[in-house]
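Given below, in the form of structure tokens, are the structures.
Rule-based calculations on the coordinates, nothing more; no lab input. Note that the structure is predicted; figures quoted are calculated from it, not measured. Cβ atoms are built from the backbone, for glycine too; each structure is taken alone.
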Structure 1
């Protein structure tokens, strides 16, 4: 093998490698855009599952808020009783 042939082979391998990397990058970019178009999950079923999970979490948060409101009312009631007991006892 002559040095000219080896230099030419290296140049061809380099160009093919650069082209392969470019095509791989284009494929990855296209697949990422497609996933973003359909949704984060990548498919309609995954998107529906995520929407159901979000709805479930919203229901749980709503229940927690109601529980917090009830707890707040009880604490407020207890504070009023304690305050009333102190004012009645000091009179």
Structure 2
């Protein structure tokens, strides 16, 4: 049985000031992909908004939990996302 793998939910701040939320098992690799610096593709949304920077991430227990948390973060208002990224919420 393979070892349990950590899943992460992350928020990126795009060059145009917008925010992108996603899930991954490797945050650094995924940010590099979003910036076009690694093999693989970033999201279509971030390809036109490079460079992006990691604004927030959290570790979750499983892919299912990561997907649920990603949905919850995506539904936050812009101000709430900014507060979360700054650690004021």
Quick one: distance in nm of label points 7 Å out along Cα→Cβ at positions 10 and 50 came out at 1.5 when computed from one of 1, 2, so which one is it? 2
One of 1, 2 was used to compute percent of Cα pairs over 17 Å apart, for residues 18-65 alone, and the result was 55. Which label is that? 1
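Looking just at distance in nm of label points 7 Å out along Cα→Cβ at positions 34 and 58, which of the labels 1, 2 belongs to the structure with the highest value?
On the way: 1: 3.1; 2: 1.6.
Across 1, 2, distance in nm of label points 7 Å out along Cα→Cβ at positions 34 and 58 peaks for 1.
Given -34000 as the derived value for helix-only ellipticity at 222 nm (-39500 (n - 2.57) for each DSSP H run of 4 or more, over all residues; to 500), which of the supplied structures 1, 2 does it correspond to? Let's see the in-between values first.
Details: 1: -34000; 2: -10000.
Clearly, the read-out refers to 1.
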From which structure (1, 2) was percent of Cα pairs over 19 Å apart calculated, if the value obtained is 39? 2
